[in-house]
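Q: So, here's a batch of structures to check.
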Structure I
Amino acid sequence: MNARYEVVIVGGGIHGAGVAQAAAVRGYRALLLEQHTLAAGTSSRSSKLIHGGLRYLESGDIRLVHESLREREILLGIAPGLVERRAFHIPIYRTSRRGAQHVHMGLLLYRLLARGGAGGFARIPSRDWGSLDGLETAGLKAVFRYMDAQTDDIALTHAVARSAEAFGAEIRTGARFIGAERAGAGYECRYVHDGVVSSCHTDVLVNAAGPWAAQTLSRILPGPPRLPHDLVAGTHIITDGSLTQGCYYIEAPADHRAVFVLPWRGRILTGTTERLYIGDPALVAPTPGEIAYLQEALAAYFPGLSTEVVDSFAGLRVLPKTESGLSARSRETVLLADAPVPRLISIFGGKLTGYRHTAERVMDRFKAVLPERVAQADTRRLALPVD
């Protein structure tokens, strides 16, 4: 007889781990299938930030920023060893596209949306600019400091997965999803694990495969709804050096795009870029042009730092297809269901910061088809395990 689950999740990134935790905490028997290792894809290749998304205010994504700021404060509370508050600096130059007044108004709104969280900001006096890690001061007109947070994305994903396991979820890595077919009130799923083909029945199925979400949908019968989307590659570089005053939010000289310069494991992380990507998600890699773009940005703002790259990585974001440019597209998470009362939900896009809320939204959508259970905990207050 096939094993039976109430929730099966395909994909072991932060969203898959989050759904596994949310399902297990609610008392459901959950199975997560990951073809490689946890956080092997996008969830290990982010900017390592837990933040509200200050730049999303420019595109009018007020709800997303408010939600992200709320989730930032939740994560700071439940994962103090994994998510840590950081000072961020925004330098304004004569050549900056965004002037001091523009940034000041954005930070005021950011503080308002934080609603009691660490939303304060300050303008740093010019006499203190010399302490800002060698930041270029020629042409500098203003520097603002505000607070957000930073994390180790891999460690966070593993912590959420361990929390899910503590509440009874089964996590199987090296488990390749073969396909699923609708069978009565649920799906029959097949997968390969340790060279053995296995099958199971599940009441509901969650496609949290990230850049592989479309391929996952192609293996499900009857054919579920699809979301027209693009894969967008983003590259980061790691260079030698140190930043002692926090993080920096700069404009790339080439096109005025927002770029972060961050302390990371005793070195400096700079990113990210944006370009359309077509091909196997497993093969995405930094291009020479992207690396040069980030080196130019780092050198322009910190001329005393090395730009020699000691490591680099590229990840993929899933963005709904629109007529807008890549930077202008919404980062809202899209939950695509197979029916008004769903048995299958696919997660498209989303931010690292919002994984917990996304997982709870997924489980809420399944309420009508899953049996009632007594929740064992509340993920808003459930402390994550720290190694």
Structure II
Amino acid sequence: MTTNKTVLISGAGVAGLGLAHWLDHHGFRATLVERAPYVRHGGYAVDFRGEALDVLNRMGLLEPVRALDTAMGDAAMVDAEGRRYATLPAAVFAGDLEVPKGELTRLLHAAARGAEYLFDDSIRSVEQDADGVDVTFENGPPRRFDLLVGADGPHSRTRAVVFGPEERFLRSLGIHTAIFSLPNHLGLDHTGQLYVSPGKAANVFAGDVRGRARAALHFAAEELAPGRHDMAEQRRIVAERFAGEGWEIPRLLTEMRAAEDFWFDVNAQVVMDTWVDDRVALLGDAGYCAAPTSGRGTSQALIGAYVLAGELARARGDHRAAFPAYENAMRPLVAEHQAVGRAGAERFFLPAPTQEVLDMLAANAPERTRPEVVRLPDYDDTSY
């Protein structure tokens, strides 16, 4: 007999959609609440590594995702006048697979078609008792569920309501990043250009989207807290930080002001002693964000979704057994990924390396050719 059949998932991103798929696969009923009016199909490219390839394979998505691989080539490092002075080999910075996040989200949404969706809404309050979780929403009527999973990103509303304010858990790595798309005016073809100056970096990459490229502007800042939803203020801060820079920066700032998919945030990690509070659990960036400097966030989210749903299936829905097992399984992986994220942040604004150093890094980097699938535990031997 399986208990705790109904699960509310806050956040219809990679983690939430992945969890919804696996819960449905194991016979649970998933409901996703998403503050956006639809599943978001924009965003930058994301990487997959290691065990995440196994998750995609078990979802039947590995080959469709491989078909979306941007196959990014080497990137030119340029000076303020746009002159190339070194080449950054793709093997240094690329994951095993890199795909546009919007295309990935479409695939995951289709894979989670059995879930119920509550769009244009978010959690207001949560009350737990011995038998379930009562949730009130900002817009919709109150509902009761057996379990609640927060998969709503590093600024998780679920975490704030159940575990406390984000200041207790968010650890800034001292880097702020703005990302947006723009016309491919540099004529890049599955490659990129990078510009660095003290405490600042900018890159432009173009992959599979015809006629379009994506830009990222990074700068160092320890204390900076613009309104999370005040994009005008965020754009102003970025423009102010990059004022007077050379290369393509003036053009990038102009495109940034008009970009509809502008995104800005601090590179930060979420560090918590536990991701579980009775019937509530956190998943992905909401509980253990490794920061964009790790390059592991998407892989970590998919692996966590697979393990959480699998442990619930193995425990026949008993959260008292499943949630601790999920946390114990994920802790070593999260610790490794967060260490990579911190190391990446420490190196982010180092002086531009010489071509000799870049060649050495490339020689020691793994080949990016149809990586092997690393096997995770098989949860399908659980019968109901």
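Coordinate-derived values only; no laboratory data. This one's a predicted model, so the numbers in the text were calculated from it and none came from an experiment.
Q: Could you figure out which one of I, II the value -10000 for helix-only ellipticity at 222 nm (-39500 (n - 2.57) for each DSSP H run of 4 or more, over all residues; to 500) was computed from?
A: The read-out was computed on structure II.
Q: Another question, then. For percent of Cα pairs over 14 Å apart, for residues 154-209 alone, which of the structures I, II scores highest?
A: Comparing I, II, the top value of percent of Cα pairs over 14 Å apart, for residues 154-209 alone belongs to II.
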